[in-house]
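Down below are the structures I want you to see.
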Structure P
Amino acid sequence: MPKGSIKSIITYLNAIEGIPSDQFGRLDALVMRFVGTPQSGFVDLGVANPTRLEFFQRLSIAKAATKEITLIPGETLHFFVQDVARVYGLDSQKLQEAYERYFHLPEGVIIPETYKLPMGLDEDALMKLLAQISYKWHEESATKLLGAYNRDQWFYYVAIASIVQKEAANIEEMPIVAAVVFNRLELGMPLQMDGSLNYGIYSHQKITPERIRNDSHPCNTYKHKGIPPYPCTSASIQSIKAVLEPADVDFLYFVRNKNGTHTFSKTYQEHKNNF
C-alpha cells in the first residue's frame, strides 16, 4: 500500500488486479475514514476472500509480514541468492533464473542495502521487486550525480566501483584507489587487481598465483586489460562517488601495510620497497 491521501489510495486500489470487489468509490472513502487509514507498505490481511468492510478493517490494522535481508557492499550475487533462499524459504536456482529475466547484467545491479521484503512472494515476484527497486535507485543516483541516466555509461562506472570496493581498505582510500585505476588505464597498463577476481563463488577466497594464471573470466584484470564488461561484485554509493571524483594523485601502485590500510607509490621501485 502506498503512502498518501485516501483519494490516492482509492486510485491505487482500483488499478490492482485481483482486489476482492468491483471499483472503489466515494462510499469506500467514507468507510476508510471511519475504520482508519490503511497501513503503508506490504501488509498481510491474514484472510482470504474478505468482505468489503472486513477488507478495509484489515487494511487499517494489518502489519507488514516482512523479513530483512542484507546485501553487503562487495558481496556477489551467488552468495546473496543463497541468503535470500535461506531467509525466505525459496529455491536458489529459481531465484537465479528469475534474476536473469529481470536484470541486464550478470552481477552488480542489485544495490547493497538492507531490504525488508514481504513473505509469501515466489522467486519471480521477489526478483522482479528487487529489479524495480534497484533500477529506480540507479536512475535516480545517476541523474543526481551526473545530471542524466545513460545506462551503459553508468554501469561502466559501477564496474570500476566494484573493483574499488574490493581493493580499498576503507571509504577514505576509495578515491585514491579509483585514481590508481584511471592512471593505469591512461597509460595502457593492465589493472592487475586481486579484488576483481573475488567474483561469484570466489567472493571470500584468497587469490592465488594459480588463479591469476588460469582463470580466463572477464573479471581477471591480470589477463584482460581495461575494465571488465560488468561489475564483478556489488558496489556501494561511496565507491561509485569515488570513481566519479577520484583523488588528484599520480599513484600507480599500492600494497597493504601492517596497519591494514595501503601504502601508495608512483614507481615500481617505490612499490617494491614498500613490501
Structure Q
Amino acid sequence: MKLVQTYNRKLAEAVWWNLLWLTVGALLVTICIQSVATPHNFVAGGILGLAYLVWHWTGLSDLLNWYLILSVPIWIWGWFFVGRRFLLYTAYGTICTTVFGMFVNVQIPLETEVYASVIAGVLHGAGMGIMLRTLGSSGGTDIVAVALKQRWNVPIGQFSFGVNAVVYVLAAFSLDPDLIVASVLMMFISANTLEYVLGMFNRRKLVLVISERGEEISEAILLTERFGVTLMRGKGAYSGADKEILLTVTNNVALKRLENLVYTIDPGALFIVENTFYVSGGQFARRDR
C-alpha cells in the first residue's frame, strides 16, 4: 500500500504529467474559443471575457493575443502572492492556449446558438477542469481567486461569480441581449462541466461500518484491498454495547466488493456510504499550491 501511495504522489507531482494535462486542457479551451465561441460571438467569463470585449470594442489584434496581454499583469501579481510553481504551470497553460489559437481555425458547423452554447460550455468546462486538476490552472482570474482564498479565505466560486457578473454587465451595453443570454448559458454549462470533471478525477465513496467485529473486518480489508481503514471505538446509545466503527475511502468499483466482505464477516453490521467530492492525503495524491 505504501508503494501505491508513493507512486500516486510522485505521479501527481511529476512535471511531465502536469504539463500533459495542462496541454490537453488548453487544447479543449482553444477549440471552444476558436471553433465555437468566437464564430458565434459568445462572451466568456473572467479574463477571457474581458479580452473578448476589448477585442470587440477595438477590433485590434487577435482575441487570444488580448487574452495573453491581460493575463501578464496577473502573472506578475501572482508571482508575489501565489506559489511560483503554481504560477509557472499556469503560465505554461496560458501560453499553450495562445499558441494553439494560431493553428486551430476550423469552425464547428453549428447554426443554432443554443446548440453552440452547449458545445462551447462542455468544451470550456472540460478544459478548465482538466487544467485545475494539475498543479497549475488555466490562468486569468484563477490566479487571483487562489490568492484570495489562501490569504483571506474568500470563496473561489463567489469571486468568480462577481467577476463574471461585471463582464456581462459591461457586455450588455454593446452586445445583443440574445447573445448575452446565450453566453450566460454557455458559462453555466461550463461551470457544471468543470465541477463534474473535477469530481471525476477525485470522486470517492466514504464508508462507515458499525460492527461488533470491527477488528476482524479491518484486518480483512487490509489483507484484500489496497485502501486503508481507520478503527474507532464506540458504544450503542440504546443497547450500551461496545461497537467498533470503521472508516475507509474507496471507489465505485470496489464498493460492492467491500460490502460483501463486511456482511460475510458480520451479517448484522451497519454499512453506510456517502459521496465525497474531494479526497487528499494518505494513499491519495495531495495537491500543494
Taking helix-only ellipticity at 222 nm (-39500 (n - 2.57) for each DSSP H run of 4 or more, over all residues; to 500) from the coordinates of each of P, Q, which one would give -14000?
P
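Taking 12.8 as the value of mean count of other Cβ atoms within 10 Å over residues 48-55 derived from one of the structures shown (P, Q), identify that structure. Please list the in-between numbers first.
On the way: P: 12.8; Q: 21.9.
The read-out comes from structure P.
The value 6.4 for distance in nm of label points 7 Å out along Cα→Cβ at positions 16 and 240 was derived from one model only; which of P, Q is it?
On the way: P: 2.9; Q: 6.4.
Source structure: Q.
Matching task: 2.9 is the computed value of distance in nm of label points 7 Å out along Cα→Cβ at positions 192 and 248. Pick the structure from P, Q.
Details: P: 2.9; Q: 3.5.
Source structure for this number: P.
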24 is what came out when relative contact order in percent (Cα under 8 Å, 6 or more apart) was calculated for one structure; which of P, Q is it?
Q
Quick check on the output: 25, 16, 11 is semi-axes √(5λ) of the Cα gyration tensor in Å, for residues 32-143 alone, derived from one of P, Q. Which one produced it?
Q
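FYI, it's all coordinate maths here, none of it is from the lab. On a predicted model such as this, the values are computed, not experimentally measured, just so you know. Cβ atoms are built from the backbone, for glycine too; each structure is taken alone.
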